[in-house]
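Undergrad: Structures for review follow.
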Structure P
Amino acid sequence: MRSLFSVRDLPEGSRHALKWDAGSGLLVGVFWGGIFPFLAVIARDELHASTYAIALMGVAFSVGNLLNPVVAHYARNRPKLPFAVWPFAVGRAFFLLMAFAVTAPIYIALAFLAQAIGNLGVPGYTAVIRDAYPVRRRGFLMGLVRALVVIGSMVGAMVAGQLLAHVSYRWVFPGATVFGLLSVAAFARIGVEAAPETTAPPRARLWDAFKVMREDPAFRLYAASFFLFGFGNLIVGPLVPVIQVDELHISSQWVGYLATTSAAFSMVGYLFWGRFLDRHGPFRMMLFVYGIISVHAVTYLFAQNVPVLLISAAATGLAWSGGDLGYINAAMRFGKRDSAATYAGVFAFLQACRGIPAPFLGAALSHVSFVGTRGVFVVSLACWATAAAILIARGGLRMQPEQED
């Protein structure tokens with residue numbers, strides 16, 4: 001057990017990076033836990049936002065993903081760390097303005113901008129983390145850092161859940177944002193610039209990045225399966241708070257309890273999936289993730305009271321941690337060091353192609369008489385079953401070795 005969690009054998013540069021990455025993770029966890037579990041519920045409960053308005057918040061990350069190939073293209077001949085730091089900082093700063101969000105349109109707009117701009121840091125972050133940790137330990141170390149993120153989010157969710165019962169979100173959200181900005185300051189000291197891509201032609205065209213879809217069949221397979229995984233998640237995203245608020249009449253305290261449960265299982269998941277990923281790769285891991293996330297849909301299909309949602313929260317935590325590690329590591333595993341940001345940008349673009357229409361489709365389907373709000377969860381189950389079938393039918397269970405630099 002000691003050797004499993006020991007970091008003493010890491011190179012000095014990796015230990016330095018781990019220290020600041022871990023500190024950043026703990027702080028960003030407080031930020032996430034203090035805001036995101038409550039974002040959609042408050043929009044629905046206090047500001048009476050429509051399902052389509054909530055869906056708009058749900059597509060914000062995807063809008064950022066849509067622009068990530070442009071960010072990766074612009075960063076190819078430059079150090080990558082600034083491309084991770086500044087989008088995170090600017091995006092999170094929008095939550096400071098929640099102090100003035102007194103109507104649903106302002107609230108939705110601020111949440112949308114914060115998430116869309118913040119997500120532009122993905123290519124830079126991917127390149128930095130790829131250089132920070134040795135390949136044979138990367139999955140575990142990333143899982144370890146994310147476990148700290150979860151600890152922070154548990155604290156943030158529990159504190160915010162109690163505060164929101166007595167204090168307006170207009171004060172709680174900006175307070176949580178301070179931790180998010182401190183997290184960016186810590187990550188900026190990670191000591192890994194992620195140097196410019198030495199093989200990138202100075203006048204490469206933006207659409208050249210998409211050649212990886214044609215030239216790398218393993219990436220194409222994984223991207224197709226992951227596309228359906230996320231689609232199944234996103235079509236039910238705007239409907240979760242509708243069921244929680246309109247049908248089950250959830251309280252802010254219970255939102256905190258659900259977030260804490262999900263966070264606790266995410267922490268366990270990150271530690272487990274990190275080791276699993278290092279040994280078996282992202283393909284085999286995602287098959288298990290698809291099975292676990294199905295519990296989430298089944299729970300909401302039949303839930304008649306709030307406490308039963310704890311089952312969904314636990315399953316979501318386990319599945320989310322696996323999907324998160326699989327998403328980032330896939331971009332690192334498929335491409336060489338020089339192309340890590342490019343793979344991340346293209347991968348993010350593909351996720352945007354599903355993420356923008358999916359929440360609106362889910363909202364629209366919920367108004368179809370023979371489907372209804374809960375019936376959309378059946379559609380998500382079909383998406384996840386198809387995603388698993390793609391991996392199995394195309395031989396996706398084989399370990400995918402990382403490209404040599």
Structure Q
Amino acid sequence: MPIHLSHKLYAMAVLSISAAAASAHEDASMPTGVDRIMLEGGFGLYSLNADRAYPAPRLPGVLESGSARADERMNGFDYAELGAKIKLNEGIYAKLKGARHGGTAPMSEVEEAWLSAERPVGERGLRGQLGRQLIPLGLQNQQHSHTWKFGIAPLAMRAAINDSWRADGLQLNTVEQSGYGFGAGMWHNEAFPGAPATGINLAHLRLGWKSRQMQLELGYAYAATGSGRPLVTLGSMGHTHILPSCDTVTAIRVCFNGHADVVAAAGQWTLSESWWLGGEWWFKRDSGRLDSLFGTPDYVGTLNGGWLDVGWKPHPQWEVVLRTERIAASHRLVGANVSVIAAQAGISDSSRPLASNGLALCWQLADGHRVSLEYHREEVETQPNAATLLRYQYSFSH
């Protein structure tokens with residue numbers, strides 16, 4: 001989910017990176033020119049067509065936050081991005097990257113702004129990274145969305161973390177020769193599944209293992225909601241990237257106060273030069289209260305689901321990926337007017353699982369140029385919805 005870096009944190013990140021870059025420039029022992037600074041960027045165009053509004057404005061029975069999803073059916077500009085990665089010293093790097101997103105709700109954001117350092121500790125290494133970065137949960141959320149195999153987020157990631165999750169914080173990871181990796185982090189989180197807040201309100205742990213043919217990842221995150229998470233429910237169907245306020249009680253707002261436990265397990269297995277398997281399972285548990293004009297019942301909700309991918313590369317420039325996915329949610333409310341509040345929060349109809357199947361044909365027509373054609377059939381709302389997505393992406397780094 002896009003989030004906005006506070007002015008103070010953004011200024012600190014820019015000044016730190018600029019100062020470090022200037023220091024590296026003065027160090028005669030450092031490489032010069034392109035050996036020290038790497039520029040990267042690109043842009044994307046897309047054409048999305050569907051039988052009805054796509055993606056679905058709301059996931060029935062799921063406790064989502066924010067406003068209803070915008071209908072992204074259109075042809076034209078998708079995104080443009082530009083960034084720089086600077087080698088400050090051996091094992092020390094800085095990165096700053098921004099993007100402009102198109103679609104029906106255009107916006108600009110700082111996607112990455114961090115400093116990293118890696119140092120040997122005994123027989124292993126330790127890497128620290130401070131600043132804005134993706135939360136290391138699962139495998140797909142550790143990749144930028146523009147590099148995903150599919151241009152549409154899996155249902156499990158939309159329901160658990162609102163498509164993708166980044167925050168401002170510090171993470172530490174071991175660098176193991178054996179392929180194992182351990183990590184932990186503390187974050188100032190302003191995005192789902194929390195809400196704008198002050199201070200550290202998110203923590204995570206991860207365990208990973210990687211070999212030539214297989215990669216496994218297990219992660220856990222604890223996120224407090226701060227001043228309350230406004231839910232994607234009531235009133236206007238309009239779309240905005242700004243969360244509704246929980247400060248004022250009205251008849252058309254419900255807020256969740258409490259915390260979320262999120263677990264993600266992921267794996268990818270290379271079967272041969274032509275075939276691979278991959279998939280992720282996500283679990284989220286919300287514990288706290290629902291705050292409504294009609295009452296404040298105790299609330300516990302769970303989300304469970306994931307997806308499985310099968311990939312085939314008949315040629316180095318061509319790839320076919322088949323995806324099947326499924327999620328289910330359950331809710332327990334204890335207190336007054338629970339039926340009214342459940343309907344108000346949009347979680348009354350959670351008796352059926354939500355499912356989707358997708359097929360992507362990807363063509364790497366030249367260095368930096370990629371074209372993909374996707375077909376998705378979702379069983380989310382009362383009637384199934386079919387969508388086709390055509391994407392062209394150009395990327396460079398030097």
Structure R
Amino acid sequence: MREKSFILRDMQKIKVIFTMVLIMAAMVMVGCEGGDTNTNGGIPVIMLDRTQLNVDGNGGDMVIYYSVDNAVKGVGIKVSSRVDWVEVKSTKDSRIVLAVAKNTSINARETIVTVDYEGMERSVFITINQDKAILDMFSFEVTDVTYMGCKVRYTPVDDSMQYMANIIDKEYFTYSGVDTEEAFIQAEMDNYLKTAEYYQVTLEELMDMLTPQLIYTGETVREFANMQHSGKYVIYSYGVNFSGNEYEVTTPIHHTIVELPMPSMYDVTFNLVATWTSSGATLSITPENWDGYYNIQIAPSDSLYYAPEGEALSELTIRSLANAFYKSARSAIAQGTTPEKFLASTCYKGYNQLPLAIERGRKYMIIVFAVESEEGAIPVMRSIPSVTYLH
């Protein structure tokens with residue numbers, strides 16, 4: 001047993017020595033960059049520690065380590081870039097140093113750097129993927145947020161830069177199908193181009209005529225009103241220059257999200273009595289603590305608004321009812337109806353006994369809530385809904 005242990009120990013020493021020899025040979029190979037002589041007549045081969053670089057929008061110096069197998073004395077590697085945003089700074093000391101410029105484009109970009117050596121069978125390539133510009137050219141300050149609007153301060157880094165300063169309902173990206181920055185800007189400018197054609201002016205002239213103003217230089221503050229309560233909005237900016245009907249986007253889109261609250265609810269109750277009659281059904285409504293307008297909604301049992309008897313309406317249901325009413329009012333007002341005319345034609349005041357156009361044999365929930373147009377704005381829900389049932 002003693003002799004056997006000596007043999008094992010000697011084998012372990014041999015293994016360690018052999019490993020050290022391999023490591024030193026590898027170090028010599030990595031350190032070789034063309035100064036050694038090709039003594040065995042083999043074909044030169046370049047080995048890189050990586051062949052793909054992922055670079056952020058700020059760019060910077062990127063280092064790739066290399067070695068040359070079967071190097072030729074006096075011969076160095078040749079590295080060439082195909083684009084002006086990648087510069088070959090150095091190929092010394094077994095290092096390739098590539099200077100990647102800052103990306104100011106709204107798009108990511110990609111290129112290939114070629115590495116050659118005299119006598120090689122084929123070139124070696126380094127792929128460089130650079131992200132789009134870092135979004136640090138605008139900042140936003142959102143203040144005075146109410147259920148109807150907000151105030152936004154737009155601050156560009158470059159005071160001389162011309163830029164778009166605007167806001168859009170986040171739902172636009174759902175119903176429009178627009179899902180990229182490029183498509184959004186294209187759609188926006190196409191819309192303005194159609195407007196310019198209608199008024200027989202150029203796109204550049206239109207931007208000077210628009211009220212409210214959209215294009216600015218330097219810091220600016222915009223106030224937005226008649227927005228949808230509990231809605232989400234995208235506040236955005238991007239640099240843009242105009243020449244006639246042509247435009248050039250000079251920065252990526254910068255954006256932030258603002259979500260408006262629901263309006264505060266008045267303490268209003270509606271006493272509701274719904275009954276079947278020989279000709280259908282009637283609903284008696286008596287408001288308490290409210291002399292303004294109120295809206296009536298009828299939800300069958302298969303409606304998303306319907307809640308079983310004894311179960312309170314969820315916050316989501318209340319928001320959905322409020323948003324549906326708001327959108328109906330906004331659509332009517334956009335077509336020329338005044339808020340007062342909309343309320344008078346679709347809502348009610350005071351005590352009422354009204355016929356209901358509903359079918360027997362189904363369950364219904366009748367929903368009533370106070371509505372108001374504050375200072376001539378688009379009318380909104382102003383009370384937690386009262387409900388009653390018919391079945």
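Only the coordinates and a few stated rules stand behind these numbers; no lab work does. A quick note: this is a predicted structure, and the numbers were derived from the prediction, not measured. Cβ atoms are built from the backbone, for glycine too; each structure is taken alone.
Undergrad: Using relative contact order in percent (Cα under 8 Å, 6 or more apart) for the comparison, can you identify which of P, Q, R gives the largest number? Kindly include the intermediate steps, with their values, before the conclusion.
TA: Details: P: 28; Q: 16; R: 12.
Max of relative contact order in percent (Cα under 8 Å, 6 or more apart): P.
Undergrad: When Cα extents along the principal axes in Å, for residues 271-374 alone is computed for each of P, Q, R, which one produces 50, 30, 18? Kindly include the intermediate steps, with their values, before the conclusion.
TA: Values: P: 50, 30, 18; Q: 61, 26, 20; R: 40, 29, 28.
The structure behind it is P.
Undergrad: Of the structures labelled P, Q, R, one was used to calculate helix-only ellipticity at 222 nm (-39500 (n - 2.57) for each DSSP H run of 4 or more, over all residues; to 500), giving -7000. Name it. If you can, show how the numbers build up before the last one.
TA: Details: P: -25000; Q: -2500; R: -7000.
This value belongs to structure R.
Undergrad: Work out which structure the value 1.68 belongs to, where Cα Rg over 2.2 N^0.38 Å was derived from one of P, Q, R. Spell out each step's value before the answer.
TA: Values: P: 0.93; Q: 1.01; R: 1.68.
This figure was derived from R.
Undergrad: To which of P, Q, R does the computed value 6.8 (distance in nm of label points 7 Å out along Cα→Cβ at positions 159 and 351) belong? Walk me through the numbers before you get to the answer.
TA: Details: P: 2.7; Q: 1.7; R: 6.8.
Attributed to the structure labelled R.
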